[in-house]
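*Asks:* Dropping the structures in below, format is structure tokens.
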Structure 1
Amino acid sequence: MPCILRIVGENFDVDNFIDRSAIKPYKIFYKGEPQYATKPDGKKIERSGCSIEISKVDFENLDQQIDDALVYLNQNQEKLRWINKNPEIQYAVLDFGLNYDSDKFVQSHYLPNEFLKLVSELGVGIEISIYHPVDE
């Protein structure tokens, strides 16, 4: 998923947040659970939280990911206002996934003012994750 919204906190009651905000995450995780299902005695998750799919476009299309995020954030502003109202939330971040382009010396990406203003008002940070393309 190229763009997801993660909402996380060490003492975050994620179930209560989901009930109150009516957000529909694709993934919920809880502090203290195994990080990997295949290693139940291994490392534990340090914070509770949820992940929400924001955009399904490919990893080469940041502009469309931003447009999708703007639509989602505008349509769900009231639900997302719980982020700033909940002291249990340590951070919320929109994570944009992009493919690394080895043909470019510099890779820069513009984030529009309208988008930055909205995420700031909602208390959401921005992360850009750049992935090395998988050779097929």
Structure 2
Amino acid sequence: MFDLQRFIEACGAAVARADGAPAVRELVAEAVSDPAALAAALGEPEHAGIQALHRAANLTVLHFTWAPWMSMKPHNHTMWSVVGIFSGREDNVFWRRTRDSIEAHGARTLGPGETTMLGAEAIHSVVNPIGKRSRAIHV
């Protein structure tokens, strides 16, 4: 069974380490390795949106619920982040800065049980390309 409070505490300890991002990725990978347990712990969302599970100066944990075919334009987080999918699918397009704009330079599809780590300089756009909700945890 997934214990949200224990997960948050483990992530808090991990971000204090020199290898914080990879350590958090391991924790997120473990959490999404049992999608049913994570979904049960977080409950069934009533609608698409972002639910803050924890906010502190050094750690934010979010639960994303993407509506069918929902998309988010290119954006950056200005900090590293780890994304883990536990339901549905998420397609990411990665962008890089040019002299005058940004241009696409890669893509990655994530499904249940998969994670990705975004660096502080990463720019990405996201789409849920399927006809059902997709759910993810972001740290």
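Here, each number is a calculation from the coordinates, and none is a lab measurement. Predicted, not measured: the structure shown is a model, and the values here were computed from it. Cβ atoms are built from the backbone, for glycine too; each structure is taken alone.
*Asks:* Tell me which structure, out of 1, 2, gives 47, 40, 22 once Cα extents along the principal axes in Å is calculated.
*Replies:* Values: 1: 43, 38, 20; 2: 47, 40, 22.
Considering all the candidates, the number was obtained from 2.
*Asks:* If you rank structures 1, 2 by distance in nm of label points 7 Å out along Cα→Cβ at positions 7 and 127, which sits at the top with the largest value?
*Replies:* Details: 1: 1.6; 2: 2.8.
Going through 1, 2 one by one, distance in nm of label points 7 Å out along Cα→Cβ at positions 7 and 127 peaks for structure 2.
*Asks:* A further question follows. Of structures 1, 2, which gives 12.2 when Kirkwood radius over Cα pairs in Å, for residues 47-94 alone is computed from the coordinates? Could the numbers behind the result be given before it?
*Replies:* On the way: 1: 12.2; 2: 12.6.
The correct label is 1.
*Asks:* For distance in nm of label points 7 Å out along Cα→Cβ at positions 31 and 79, which structure out of 1, 2 has the highest calculated value? Don't skip to the end; give the middle numbers.
*Replies:* Details: 1: 2.5; 2: 1.4.
When distance in nm of label points 7 Å out along Cα→Cβ at positions 31 and 79 is calculated for 1, 2, structure 1 comes out on top.
*Asks:* A value of 1.5 was derived for distance in nm of label points 7 Å out along Cα→Cβ at positions 23 and 119; which structure in 1, 2 was it taken from?
*Replies:* Working: 1: 1.5; 2: 2.2.
So the calculation was done on 1.
*Asks:* A further question on this structure: I have 2.0 for distance in nm of label points 7 Å out along Cα→Cβ at positions 71 and 103, calculated from one of the structures 1, 2. Which structure is it? Don't skip to the end; give the middle numbers.
*Replies:* Values: 1: 2.8; 2: 2.0.
Only structure 2 yields this read-out.
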